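The next part holds the structures, each set out as structure tokens.
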Structure I
Amino acid sequence: MIKIVTIIGARPQIIKAAALSRAIREKFSDRIVEFIVHTGQHYDRNMSQVFIDELGIPEPDINLNVGSASHGVQTAKMIEGIEKVLQEYKPDFLILYGDTNSTLAGAVAASKIHIPVIHVEAGLRSFNKKMPEEINRIVCDHASTLLFSPTKTGYNNLVREGFNPANKTPFSIDHPGIFHCGDVMYDNSLFFSEIAEEKSEVLKRNDLSKDKFLLGTIHRDNNTDDPDRLKAIFKGILKIANESHMDIVLPLHPRTSKKMEQNLTDSLNERISKKVNIKIIEPVSFLDMIALEKNAKMILTDSGGVQKEAYFFQKPCIIMRAQTEWVEIVENKTAIVSDADEKSIYDAWKYFRTSKGILFPPIFGDGHAAEFICKTILNARKN
């Protein structure tokens, strides 16, 4: 029996971990046992527990309750907590997802005491080291033994950084294995989209119809905390709202709403609030978000996860960031990087509004990435 510890710390990681937990439960429970550790990086009813309940994810076995703090303080507390857990549980592998401080802390803690790290979503690069997520990705990849990339581009990034694609078992931190496996979030989107269709009432609650609204999300610090960037984003959204007959739905985290009050002028906030087809709503559950993405005409976002989900559901996407780690969707002309620029956001909307025949080839796998990961772990342990 292989023992693994899975680290989660933020809402997207809870959702990503659902795919692997489900695969273990349904197909590998006789060979793999999983223990889940929540760092407490983001832990409240909206950000964590609601998703655990709604998606049927196993409750965390341990919550470190680290809470919010500066990068250094938060990461240090997590390293300390994770190290104690690993020394107690003595797992065969530590599984990490994505690029948060929880990811970084897990990679440092495990590699220091020689527990092999598995990184799911390896190889993703924005090529902007000013983003803390980019540092977290790179450090985690180079401390990992098994690296699973959701895309061919991510896999190629690892090769360019010196990872040897010819490596065979036995794998180690000095002799890592890299794999192009597809995206666990695509697994989840396929699995949960039917459930969302049945259970979600978000369209009804907000009087929305399929393909009759745009969906927007804004949450990244460099957008919300920079008055000029936040102003440009909302001016772009207002310009679209003035010309579009569709609603623009913005499920905003309370922090973003607070930053709007702080960083937007009174007159701009007033224009937004008076624009009847801009609907600012409370944060939504994962199933509600899937329902919104699946039924929107177009998506505007600064979220890496939402960019991908737009592609999963074959929706054009405007990326309100300077770079994206999901370069494939831009190369396929299904997404446009507008950055936080009023004119570029408007121009991207105008382009997609009139574009015909946009194609969405299957670049994120076949919906069985989690099974591939489990099989690879088992094969690695055999050797």
Structure II
Amino acid sequence: MKSRSSFVLVFTAVLVSGCSIFGADDELKPAKLEKIDQQVELSRVWSAKTASSNKNYWANLQMAVSDKSLFTADHSGTVVALDVQNGQKQWSVDLDLPVSGGVGYGAQKLVLGTIEGQVYALSAQDGSVLWSSAVSSEVISSPSASKDIVVAQSIDNRLYAFDANTGEELWQHDAGAPILSVRGNSSSMILNNRVISAFDNGKLIAFNAQNGSLQWETRLALPKGRTELERMIDVDGQPIIVGDIIYSVSYQGRLGALTRGTGQNLWFQDSSSHFSPAYTEGKLFVTEAKNHAVRGFKAGNGQEVWNNDQLEYRELNGPAVFGDSVVVADAEGYLHLLDPETGAFVGRTKVDGSGVSAPLLVVGEMLLVQSNNGSVSAFKIQ
């Protein structure tokens, strides 16, 4: 487990590193929303109350989807499955666990982590517990699952792989925890016989899924500055894959593209984000950590094509591509739709007043939004 002093350092890092987690201070007031030309209208298809409020916790619990179901969890251990088309509850279980890592899904299993350093696998059919295994410290990102393995990252920068059927530990990797770290971790990607993971030291590493041997390793970002606060380069957003290219972004570091097969670096661009980038039609989109500007880049070379800074300090979450728009949500519960070509606003919709922190999910023609009060809403474009 992490020592008490380590937790104090992590807390200090988070406290200093951004109002994005604790709210803007008196000098950094959220930008006022100006009237826009509403070109894209969203309609709410369904809404469901699934769990207790998540707004007072640091970690944002990510949802997961299968072909037919949407899965959510709250910090008290209530796990709920909803019909993704109509929001009707399929089942609900109360695990009475301090859940800190959001829900992951794969091969008919749900996987989640707790503040006490436990990883649980549940049946996606009814929520029954299949197995649980211990890791070295708190799990604050969603574990990942395939038919063969479950992978989870602990807050002390260790990666664990378990047998998907029994929970037996197969291998682990210690990436070495930096002195200071933003409170966050990236979820791993399981691709056939490969696991790709990002770490708080700015590295991306590809592992053999069966035995944990390193296939390639690359640095997305290098520490800069004189103080440990300035040198934090955590990769907290899950990388994304488009074809044979991996795109990833770090905090106080860079947005980069690298090859899937060898990890060769293709290009880098200065950027700083806690979230995954989004992609559509040759462009990447990033929510910046410092002022919550949304930026668009060419996916081929990293050149910036637009920068929308009109949502400064509104505590945005990460971007998602929905229809022909880029969508971000803010702490007041608004969805903002941007033109991917220009970054101009094309729509705005209020979800509710509790705000939105959790990642947005796009499933077919629906946008799934989990509010900080625990409710989930599904939207379609009119």
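Nothing in this text is a laboratory measurement; each read-out follows from the coordinates by a stated rule. Because the structure is a prediction, the values reported are computed rather than measured. Cβ atoms are built from the backbone, for glycine too; each structure is taken alone.
Structural remarks
- Computed over structures I, II, distance in nm of label points 7 Å out along Cα→Cβ at positions 217 and 329 reaches its largest value in II.
- Origin of the derived value -1500 (helix-only ellipticity at 222 nm (-39500 (n - 2.57) for each DSSP H run of 4 or more, over all residues; to 500); candidates I, II): II
- Structures I, II were shown, and P(r) over Cα pairs in 10 Å bins from 0, in percent at 5, 25, 35, 27, 7, 0 was computed from II.
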